[in-house]
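Please treat every number below as a calculation from the coordinates, not as lab data. All of these numbers come straight from a predicted model, not from anything done at the bench. Cβ atoms are built from the backbone, for glycine too; each structure is taken alone.
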Structure 1
């Protein structure tokens, strides 16, 4: 197949969406498909060269989120390049200007269109006090998604949310993890020493964008409230983003900023921790959590959003009431001092990670491309069941009752 991908966010911009799309392009190319990416223009890292599959459009920093570039694509240039590429399908992965141009170019050239949804706009709006935009925003999104033959969600939980918003022609493009890339064997005593962790000490980690929607103020509040009860434990924030300034401003004892890490350094950061904390409630899937699980970490997770697709309380993660610093602090204190519970959650996490095979996920995505193109999906040797039990939400499953904190009374 020849696949054209449109997205404001792509390498070298690092985010959940950017990493997902970079991984997608590499996987499709490894499977023998041709891919052309249409994206905004980002400054390249020193010494880096442009990825050969990319067509860049002029862009400016997004006013609400300066790390993201708002593209100003020239329709004629894009259509000429797209026509020369001769795609079988156009995949729009963002709903901003690049997505609209991709949609219009596909229609102009008569190419089938598929969309993928990555962002929980309802929860983002709440974090940025912009709920007033939701009604207008969803009218636009229904119009946008209505032009696609199918809209892919990263989890069944977010797919159900799309249904409540009037988007029904949906499918699932879930996420997996490479358990050779993220693995407990990458634990680094040197990194632990650099972060000030004592020989018998505890390292707590958060990995991801340092941004307001990730609920990191909650993590800082819980850490501060623990005080002497956290002993010599250290807390590492791995990533970069606008919230970094607030973390530095608060200057809490035992808190470290590693900056953005990739490759082996990122794998080592995960594996060198003893506990992973992820307070975000805005996730449509939660890539960082599944990577932490593959690294053998017991995970404390806010019980909201796409992480509930695969996080099971007391089995492979410890779920806490969303937006409640006391619940988060109590969970951190308990797991810091309960090695048996940490080991049990680690075992469950590793099992879950090994269930989420990328080959099965990309098989399903290829079938979705073919359906949009009007072709039957391929029949493969691994059988009709394309998702493991770990990739399927149990019918009627709901978030567990959480008794760690009565937030209304806090």
Structure 2
């Protein structure tokens, strides 16, 4: 059915819930908020979700907790076909945007039940860490092969995610990067240094692949080789390695320089990023993009350093000083010491990163995504005018 107004009815589909602040959740929330601000009607069709502060959230499945790809997440149990059909008939959606990979028990049902003239778009997000995750993703791609043919357009958040999706899901996506709402992270005040200590920040889950243990080893070496470099490290996050990391900081003799905060709220996260001289995210694998890097840059962190993995390279690979060799402690320590000691180097990297992050702003990427939605909708005869975003 054609329509002449300029508002799209969009649903973002995610097997997981919206209770966490992980990258995929932030991706669809940022897109949803932007499209809503442009006058479009946005809904979220998701798994089990408790939060009620986000408008138009439809929790359509019961989920169970699992560990996959080094992450803790939830997956849906078989969702009610009746409920999904009912919500689709009620919402009369123009666009269904599915986060990929997705489950045959929920996401696949939404795709299968979508009306023939509904635009179906998918964004591929992951880059598996470990053999089992790779094999599992390949098997899922085979299982979903028929369902994937219903999609009108495939996206991937990075070249690394694109390459993996082609191998496993046999799709050929267009790369449209993850997004950050720069205005949300913009510092509201100027942070004044109270001492000469460099403020270092780690923020993430305290699990093996996120690399906090390697960061402590490297800083232990820095403290021993360069006692003139005075620093304090704030570790924000929770996870199975907390006790081990606390003990390691004592053995390395840097426990007086390291502060473990545990879980921090979104507001606290932004404040820590804004106050950091160097924000370090030493994940060495399993990253398809690196939304946390964008957030730290948007918040105005002095320097953002990331582990040299494919996803992080896609974000900050243009500045080689920004990538660190995480699992080579000697080289990692040398890189940290050089960055900590050279204020001019930090200033140069900061300027480059402040320019870099602008290309990921939601106001730019959102318009590109809108053009994709609009182009397909016009092709299918859903609309007979050019939408404006």
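Okay, here's what the table says:
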quantity	calculated
Structure (1, 2) behind the derived value 134 of volume of the Cα convex hull per residue in Å³	2
Structure with the greatest value (metric FRET efficiency 1/(1 + (r/R0)^6) of positions 154 and 218 (r between Cβ atoms, R0 = 35 Å, to 0.05), set 1, 2)	1
